[in-house]
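Student: Below you'll find the structures, each written out as C-alpha cells.
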Structure P
Amino acid sequence: MTSSIIYKGELRTEATHLQSSTVIETDAPTDNQGKAERFSPTDLVATALGSCMLTIMGIKARDMQIELGAVTIDIKKHMKSDPRRIGGVDVSFQFPAHLQLDEKQKTILQNAALACPVAKSLHPDIEQNVVFNWSLPV
C-alpha cells in the first residue's frame, strides 16, 4: 500500500505516506464549500506534475553529471466546470543564473521533464502548458 487517508471532518482529509509516515492534509477550496487552509486534492495533482517533472529532470541531470542547483517551478491550475475538473496546468521552470548548458543538454533535460510519469498519466483533455525559462549566458 502507498498511503492511508482519513476524513477529518469539515471537508478536510489527512493522508499518511506509509513508508515514511509523512502526512499531507487537504481542504476543499473556497469555491467548492471549503476553507482552503491546505492544498486541495486538485492542487496536489497540479503540484505533483511539477514535482514529478523536476524529479525526472534531476535524475537525468545527475546521469549527465549536471548540478541543477535551485531550479524552481511555478504552478497555476485552471479549473473547468460541468463537470468540475482540472482543465489545464501551467508549469513555469526558472533555472539559476549559474547554470550554463548548451542547447543539446537543455533539450535532453526538457524532454525528460515532459516524459515524467505524472505528465503521461494525466488525461489528454488536461492541457499541460510548460515553459522552460533558461538563464541568459553571463
Structure Q
Amino acid sequence: MADIKYKNSKQRKKILELLSGTDTHPTATWIYDRLKKDFPNLSLGTVYRNLNILIAQGLARKIDFGSTFDRYDANITTHYHFICEKCHAIIDLDIHVDKNLEKKVDQAMHFKTKKHRIEFFGLCDKCLANKKSR
C-alpha cells in the first residue's frame, strides 16, 4: 500500500504544535478554540480532517475511552493512561509498559499480539485532594 502524500499545511503544523505543547489530551473543539484567532476561516471540520491526517502520518493518536468526545495525543510512544472518573483528565503514566502481557496472551490463546493498550480509571490527585478538603 502506497503512502499518501499530503501537502504541507500551516493549520496542520499549528495543530501539531499545539497538541505537542500540551499534556491535557485535548478534544478537537479545544484545539479549534485556541487556533480560531490565528485562522479566522478555520472550521471545526478542518481541525478534524487535519487531526485524521496527523494520525495517518503517525504523528498523533486518537484516544477513545468511551467518552462523548475523542481526545488526541501527540505522544505516540507506547504508554498507559490514567483517566479520572470525576474531572475526566487523561494523564500519561510514566511506568514501564509490560510487553510480557503480550507474550502471555500469545501463549494462552495462540495469537500473535502486535500491541496492547491499558487504561486505568479512578480519581486523580486533584480530585482526591478536593474530596478530602470538603
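Nothing in this text is a laboratory measurement; each read-out follows from the coordinates by a stated rule. It should be emphasised that the depicted structure is a prediction, and the values quoted were computed from it without experimental measurement. Cβ atoms are built from the backbone, for glycine too; each structure is taken alone.
Student: Thinking of P, Q, which structure, once helix-only ellipticity at 222 nm (-39500 (n - 2.57) for each DSSP H run of 4 or more, over all residues; to 500) is computed, gives back -11000?
Tutor: Q
Student: As an exercise: mean count of other Cβ atoms within 10 Å over residues 42-49, calculated from one structure in P, Q, equals 15.5. Which structure is it?
Tutor: Q
Student: Sticking with this structure for a sec: Looking at structures P, Q, which one was semi-axes √(5λ) of the Cα gyration tensor in Å, for residues 10-57 alone calculated from, given that it came out as 15, 13, 10?
Tutor: Answer by label: Q.
Student: Where does the value 55, 51, 23 come from, among P, Q, when Cα extents along the principal axes in Å is the thing being computed?
Tutor: Going through each structure in turn, the value belongs to Q.
Student: Right, next: Which of P, Q yields 3.0 for distance in nm of label points 7 Å out along Cα→Cβ at positions 18 and 50, as computed?
Tutor: P
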